[in-house]
1. Given a computed value of 34.1, 115 for Rg and Dmax of the Cα atoms in Å, which structure among 1, 2, 3 does it belong to?
2. Once relative contact order in percent (Cα under 8 Å, 6 or more apart) is calculated for all of 1, 2, 3, which comes out largest?
3. Figure out for me which of the structures 1, 2, 3 the number -11000 belongs to, where helix-only ellipticity at 222 nm (-39500 (n - 2.57) for each DSSP H run of 4 or more, over all residues; to 500) was derived from the coordinates.
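Bear in mind these aren't lab numbers, they're just calculated from the coordinates by the rules spelled out. Please read these numbers as outputs of a predicted model, since none were measured by experiment.
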Structure 1
Amino acid sequence: MIHSMTGYGKSVLQLPNKTISIEIKSLNSKSLDLNMRMPSMYRSKELDLRKVVAAKLSRGKVDFSLYVEITGEETHTNVNPTVVNKYIQQLEAVSTGTKMQFLQMAIKMPDALSTERDDIDEIEWDDIQKEILKALENISHYRLEEGKVLEADFAKRVGIISNLLEKVLEVDSERLTNVRERLHKGVSELKEKYDDNRFEQELVYYIEKFDITEEKVRLQNHLEYFIKTLESNESNGKKLGFISQEMGREINTIGSKANFAPMQKLVVQMKDELEKIKEQLLNVL
């Protein structure tokens, strides 16, 4: 079962004096590109969190955000009255204005406010970790559901390519007859005598160069292997990408050997479906 790299997960923890919100968003990327946002008091836990997120999500451009909203009367930010009064005195010395105006300016100055940094409450952190795991489960479920949509689309397009390959087989005999007739006509228009046996030998050699039997067999094998990989228990977007490249090589070779307009049209349609598959594979984990 494949997983998409696009996903979203959220979980909220309500504590007595604060609300903790965890949001995780992910988009496609060749590797894991993890960006973490959290209050400074939790920065000491960032390395451990990165390991947890990396183990769960593997690949993708991931934005992890931890928000804290204080809901009680508790606050860790205090006014530094000594610094604020000093700023007010300096402002009064260089400018005119009311006490309130100077206070409004002083409170915005550096060091006017001080923030106390408390140690992390380990019991509280255990609860936060549980919510982070819930958010990771939510985004994993989202990725799985998106993967089901992609899987259905892949199966549909592989089926279309397989049907087009069947049509290629149907026009193949007509193509070889057409090539034979064109060669006979071309030689006849030269109005030169030629050895029929030698001509048939050269004709057989020429037609063998346009034979696409091996390409047809290999392409069908690649299509079957793609579906088999798609239905496996593990999501492997890179492996599916490699298989699609091999499919493309066989389709291109059939197109270069076709030398017959009806077959070339079928090849163009196969290429179009394959490009849509490759584009969507960029989202597969």
Structure 2
Amino acid sequence: MKLPSYAATFVTATLLTSLTGTAVTAAAAQRDGAAALPSVNMEAAVKAAQIDPRRADDTLTPGAKASVLLVEQALRDRHLLDAKWVDGYFGTTTIAAYAKYQKSLGYSGLGANGLPGKASLTKLGADRFTVSRPIGPGSRVSSGGVVINTRTQSMLAEAKRLAGRNLVLDQGSYNPGGDPTSAGTHDGGGVVDISVKGMTSATRTSVARALRQVGFAAWVRSPAQGDWPWHIHAVAINDTDLSTQAQHQVGDYYLGLNGLSGRGPDDGPKVTIRTWEEYQRR
């Protein structure tokens, strides 16, 4: 039976509305599904990756568990981490698994140091999680005759402002095979040694305090502690280019230690420990 023209128009409109509604609903569901992906807080995950391997127990880094679990679950599903280690604790086993993942992407050297980098973390989270509060070391630049990265450069500039004095670098970053007394801490990014020539004891302490305030794990080093002259050693917390040795120093700093091989108590000025990004948001 042929429908009257007005009826045919009504049926066609109803059908189009139904189909359009279905398409809109599907599109909305797709958008909602993407929005529903959990998020890895990169700052928290990287912080845990520095602290947890240095702990004497399995205490979790505050605020990092949910993010670390998402990372570990993704590593497990790639057969890089046994299920028993999916626990929210970014210890040595998870560090090793993440380094294997980085190498599987073709990274080497500092790019496979076990600390989540923005690019590798984003790839790991494809269709699984998003990455919030991303961080990165920036590009390498020359400063006072040594090499550092732009994140470290910004941190030093703010520390200089707080200390009210210029800071001269004795040693920079990315310096493998450099001063053997540094034990590899300067092989990666984020680490500098600062000259204390002409500084009083009080001034050395005030400079170390300023460095700590902006996000460095910093200590005044004396000749009595090793085969080196007086200087200030500073490691940028959460620099994803840190060498393994520098990662350990950051972990020890959070745990109240002095960053030396003997793991003695921290002998520096007491401040609220913050990363550079936390300092900027304060």
Structure 3
Amino acid sequence: MAEPPRDIAWDDVRLIDAIARAGGLPAAAARLGIHHSTAFRRLAQIEALIGAPLFERHRSGYVPTPAGEEIATLAARMDEDITAMMRRLAGQALAPSGEVRLATSDSLRADLLMPLLPGLRAAQPAIRLDVVTGNAALNLSRRDADIALRASDAPPETLVGRRLARIAWALYGVEGMAGDSAPWVLPGEALSGMRPLQRRAAGIPPERVALRCDSVLGLTEAVRAGLGVGYLPCYAGDARAGLQRLAPPEPELAGTLWLLTHPDLRQTPRVRAVMDHLAEAVLLHRAGIEAA
């Protein structure tokens, strides 16, 4: 038996509104924290459901049709109603509480996350944070973690969240370590996913390799110890006394910082509270992360 046709959902309305505001799919997807291919597929499904095109596709972008404009107008009205309701309810809800499991890498934990946690603790004293460190992404669908703070250019489409910043990388060394003859500290096989960095590493003669390390924090500690020069994220290299940039940040090596969760968890009060606080706190430090 065929399934009955579904009604249009609030997430559908939000997507149409985001595309209308952004004028295209990639920017709308970034605004909603989803992959652009997901946005493309969902738009096609919504248009099939409605039975009418919602946008005219031009080289310059997406222009709403009358049907698209009507849905975007509805979205704006709904957003105003929701905002008014939230203002009325402000202060009535209990403060978020409970445990939130947050997965991140060792370098992000040490140099970016930990300095932000006192502020989170002060703002949300009833939330207990369980930080899980690992350089391999945990499966949020299986609840290995509630939130992930990750550097990734291709986060899983099954997750939702926010793109926070571009992570700048540059060449670092201790004073006196610059020069063509300096030894190198390079990423190990565990960091094989960092392809631009691995391509740079492949060009270093073996006799000049002092050390390989399987984590970004390990690379940072090795360069700080004077074992050699190496590429590091600027948020880590700039934070280490005694390290100096030997060259400007290299755009090819830049990564993207994401704050992610599973769609089923994003409206959980304690998860929402942690994500909102960390997103705002990271954005305050965005210039240093992007080495602007």
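1. 1
2. 1
3. Only structure 3 yields this read-out.
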